[in-house]
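> The next part holds the structures, each set out as structure tokens.
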Structure P
Amino acid sequence: MSTNPRQLQLLHTVQLQGSVTVERLAESLGVTLQTVRRDVQRLADDGFLTRFHGGVRVPSSTVENIAHLQRVQLNASEKNRIARAIATAIPNDCSLILNIGTTTEAVARALLEHKGLRVITNNLNVASILSANSQSEVIVVGGVVRGRDQGIVGEAAVDFIRQFKVDIAVIGISGIEADGTLRDYDYREVKVAQTIISHAREVWVAADTSKFNRPAMVEVGQLTQIDRLFTDATPPAPFPALLEEAGARLLIAD
């Protein structure tokens, strides 16, 4: 699916409000009800939105993420801005772990000009992207490959990562709740992410603003465990205060 700017704005509006009526969308976008209904139907058909009588909302499952291809397309420009900001902050000649996620895949693309990196990843998409950088080294974690997104999970992945201590872990996350909890959907993926956090000297989280107040079932950790959070716009309350209290640096990508 290729979204046009109006449809992206519609998605952003629904993400900010959680749910909204078709009439309100038409008014805020300055288009007809017929146009909004057509856009909503298309976005719902592709899994980005869920329709209800008279309105639309974001998919609210706490047990299953939306499909990988849909996540690649969703908020792509915001993810690319975050990725460029992270790449700018990463020096040459350091060690990294990049985990599963479409934002970390964007980070991998932004690191293609870096030199002397040693990158460990449980994301085959990240490995494929960074293998094009002949001036850096990629180490692929062993374990079970999750077919839907090429992520590597399971106890073998946990055991593999325990061998290392890297300079920086760059973590993608599915949701950050208002109590400061970092959350994801697959407990096997979470076990790997928790191990990554405990085997990095610094932990950086990459999360576009749609991730704030997004529910997911499994707890990865707390904001107190991270050093930096990169996002694309100022997060809603109470997250700036939570980050300050946790001692985590908030960086907003230009």
Structure Q
Amino acid sequence: MTKYKSNSRLILILLTISFLSFNSFASEKFSFSTGATYITGDYGSTENTDIYFVPFTFKYKYDKLRLKLTIPYLEKTGPINVIKDLGQVSQEVVTTKTTESGLGDISAAAQYNLYYNKEYKFLINAEGTVNFGTASESKGLGTGKVDYSFKLNLFKVFDSFTPYSKVGYKVYGSPQLKNVIFTSAGVVYKLNSTVSTGVNYSWREKVTDTGAEKHQLTGFSSQKITKKWSIQEYIIKGFSRSTADWGGGISISYGFIL
């Protein structure tokens, strides 16, 4: 337990130092966000799995390009064969619950605006993401393998409404998992100059032969507190064995230009 607390403090100290260093050489638009998510569900098992997820995210924007780096902390209580965002990854029946924690999968993403029509307010961008497999496989926090994904995002603005859709393909490094197509669609409604709300539905093919497709609904709202600070809240409802039954969280973001 002492080692666990020391490692947690060390991670937080390193992240703080990284953020301060990041701020010192920034020359374009940057942002930093963090928060906490809690999800729970049985994932088709006889035992529930509870997961806490705390991401530390750095974003950089320059013209049509956006870069993102996410360093997450993860804590899970449940069967070892249940993994966040995947559900049960083996056919083995596991009823013993354990509590494990540590670094999640660090991810890096790059997004580029391919096309924008100013008259019709229509945007298409492409995004590629690499998950580096830093979450411990032995603890059941991840697969321990590097994953890749690519997706196209489409947005159309209608005054206060912005409907969008996304479609992509993910390549898993683990031989247990199948490469899959995934998609999502939703809408954002701008209530006023500082508050927006929306809903998103996401779907994914099953990642194992015995698994299930992903069906998940997310409701969210966001508020601009100041020109630099914003906050977002969200609730999650899953409709298949590959998703949590319920979840929710909050995220706070700070953006700046130097």
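> Once distance in nm of label points 7 Å out along Cα→Cβ at positions 90 and 106 is calculated for every structure in P, Q, which label goes with the largest value?
Sorting by distance in nm of label points 7 Å out along Cα→Cβ at positions 90 and 106 in descending order puts Q first.
> Suppose you compute FRET efficiency 1/(1 + (r/R0)^6) of positions 98 and 242 (r between Cβ atoms, R0 = 25 Å, to 0.05) for every structure in P, Q: which one lands on 0.75?
The read-out comes from structure Q.
> Going by FRET efficiency 1/(1 + (r/R0)^6) of positions 202 and 218 (r between Cβ atoms, R0 = 25 Å, to 0.05), which of structures P, Q comes out largest?
Going through P, Q one by one, FRET efficiency 1/(1 + (r/R0)^6) of positions 202 and 218 (r between Cβ atoms, R0 = 25 Å, to 0.05) peaks for structure Q.
> Using mean count of other Cβ atoms within 10 Å over residues 50-57 for the comparison, can you identify which of P, Q gives the largest number?
By mean count of other Cβ atoms within 10 Å over residues 50-57, the leading structure of P, Q is Q.
> Looking at structures P, Q, which one was helix-only ellipticity at 222 nm (-39500 (n - 2.57) for each DSSP H run of 4 or more, over all residues; to 500) calculated from, given that it came out as -11000?
The read-out comes from structure P.
> Also, I was wondering about something else. When mean count of other Cβ atoms within 10 Å over residues 114-121 is computed for each of P, Q, which one produces 19.4?
Comparing all candidates, it corresponds to P.
Bear in mind that the values in this text are calculations on the coordinates, not laboratory data. Everything numeric here is computed off the predicted structure, so don't read it as measured data. Cβ atoms are built from the backbone, for glycine too; each structure is taken alone.
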